[in-house]
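Asker: See the structures that follow.
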Structure 1
Amino acid sequence: MSEQAVISIIPAKAARWQDYVRLLKPRVMSLVVFTALTGLVCARVPMNPVLAVVAILCIAVGAGGSAALNMAHDADIDALMRRTRTRPVPSGRVQAADARALGITLSLFSVALMGLATNTLAAGLLAFTIFFYAIVYTVWLKRRTPQNIVIGGLAGALPPLIGWASASGTAPLGAWLLVAIIFLWTPPHFWALSLYTQGDYAKARIPMMPVVKGPASTRRQILAYSLFLAPLGVAPAFMGLGGLLYLAVAAVGGAGFVALAARLAASRAGDAMADGREDVSESLYDVAAAAKPARDLFAFSILYLFSLFATLLVERMLAVAPLTAAWVPHA
């Protein structure tokens, strides 16, 4: 069903300002801002506070612009899924053309301002991230391959690099390490969610991993990614980014992540939906007993990523010495 066909059968409703805020995906934006701020601070380069605020604002606005473009393009499939059908465009409160115009305007504004306020590297990375999410992921990958979230996850992983580049004008190994952590975190995070929402993805014909390869294969892949993610999460402590507190948080969090992934791999989460039975209610967290291992990993993954970046941020703000000064320029 085309975007126009879906929207045409939904009565138009008056848009409120809150609907335009929802177009920007504020929850996703908050994570983007948080990881970008961590990257900026971890660069350890003195930066004018006003320019630092402008840089973070540009990243937030760019994330919001790409989200609006995503919602404009995905209105047809969003209307078919319980988790997304109340979004402003599929519900008829905002027209797709208006969402698209807002997305383009915010995207262009954020990149231009970033270039004027900081440097061309940061602006270029921001432009690439917006393009990758709005075009490469949304238009091309999402509806064509079960690797959509793996490849497309690069867009969500780049904000700390953009923050770092805005402060230093460089993109060193330490910044890419932060990118790699988010990149490896993304598949187990979203696949855990998709295990108990696969009915919606199947209805919308989105080739998420459980729909294409089955729940058992997805559970094994989640465990495999987790086994790589846990040691990678500890790596910043040995590359001049984190101190003893970070090492402890990353080690405990990584062990917890792997334990929950192993529990999920041994479970039958997602099998009921693969057989045509429902595992989830309208809430992402109110699930059937068989789906709880997937729900628990999904919830813990959010806490895990937040804890890693929050610890890096706190250590830097408190001037806690890293375990090693390697790979950190301007230290």
Structure 2
Amino acid sequence: MHLRLTASGLAWNDEVPPPRVVACLDSVLRGIGQVMLQDNSYAGLLFLVGILWNSPLFAAGALLGTSVSTATALLLGADRTTVRAGLYGYNGALVAIALLYFLRPDALTWGCVVLAAAGTTILQAAFARMLDTWKLPALTAPFVLVSLCAFLAAARFGRLETTQLLPTAGLPRSVAVEGIVTAATVVQGLFNGVAQVFFQGNVVTGLCFALGLLISSRLACLAALTGSLTGLLVAWGMGAAEPAIRAGAFGFNSTLVAIALAGMLVRGAASTAYTLLATIAAAFVFAALSAALEPLGMPALTFPFVLVTWCCLLASPHFGRLRT
């Protein structure tokens, strides 16, 4: 039998390829799963279900973005093993949701979604070649660059209308301590921090994501929840506004950092402490980049995750107790 179910999804014999539709669907679901670094189509399906629960619009965007970026890679002759693993799909999923989140979802924006998703495939390949010298993954850098380019371009294209969710341009200003953090804030912020990886502010969605991670990897699930909680606690301790803590704004970059380093570093006391330090740093870097980009009216997105993870991976060879 050339097609079979495995712990991570569908598998097949290269000599007898599966139906094209089945193979494409598996690659698309893996692409959605790779947003949280999971090469697992079951995880991708649960991520999609979680998004659908919160917003059918964003679920449609995630499917379209992943499909376009994956198809672009196939049309350009990218390595099929890499395509099957979803590594050309996840940036397309994120850029599609981001554009639909920050721009009015009209026909023109949907056209930009297709263009942007295809563009992430080109950038993914470019980053892969450029970073190969340092053995670094591209992570979500293509998504960040394409999204910021689209948002900045909207200032010169009158038919691209932004939503009120895009930050208002202005000089950075201090935020007063606002609201009282309760147990409900912590619980909602914990799961919203996981959900916000896909721009979803919904506890049920966060639970779906956590379940998808658990099915794929218990370590990844634990890392995600620990990272989200760490970002939340840092924000609380440093006096961030309660609504931002509840929304998971300070948790999603720490979530991604924790998943990435937990999966890339050999487990041990030193790597655990190193990962925890990185998740704390991600919350500070998110606050810093949010302030730095405020004059441009741009969101930080997952740029803090990319910077912190790259720095930690580049530094790790110099620390004898850390192994990738």
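Asker: Comparing 1, 2, where is distance in nm of label points 7 Å out along Cα→Cβ at positions 37 and 197 highest?
Answerer: Looking at the calculated values, the largest one is 1.
Asker: For distance in nm of label points 7 Å out along Cα→Cβ at positions 61 and 101, find whichever of 1, 2 sits highest and give me its label.
Answerer: Once distance in nm of label points 7 Å out along Cα→Cβ at positions 61 and 101 is tallied for 1, 2, the winner is 1.
Asker: Something else now. Assign the value 12, calculated as percent of Cα pairs over 37 Å apart, to the correct structure from 1, 2.
Answerer: Attributed to the structure labelled 2.
Asker: Can you spot which of 1, 2 the value 2.5 was calculated from, given it is distance in nm of label points 7 Å out along Cα→Cβ at positions 53 and 165?
Answerer: 1
Asker: Quick one: Cα extents along the principal axes in Å, for residues 237-308 alone came out at 50, 24, 15 when computed from one of 1, 2, so which one is it?
Answerer: Answer for the origin of the read-out: 1.
Asker: Related question: Supply the structure label, taken from 1, 2, corresponding to distance in nm of label points 7 Å out along Cα→Cβ at positions 141 and 157 with the calculated value 0.9.
Answerer: 1
Read-outs throughout are calculated quantities, based only on the coordinates presented, and are distinct from any laboratory measurement. The structure presented is a predicted model; accordingly, all values stated were derived computationally and were not measured. Cβ atoms are built from the backbone, for glycine too; each structure is taken alone.
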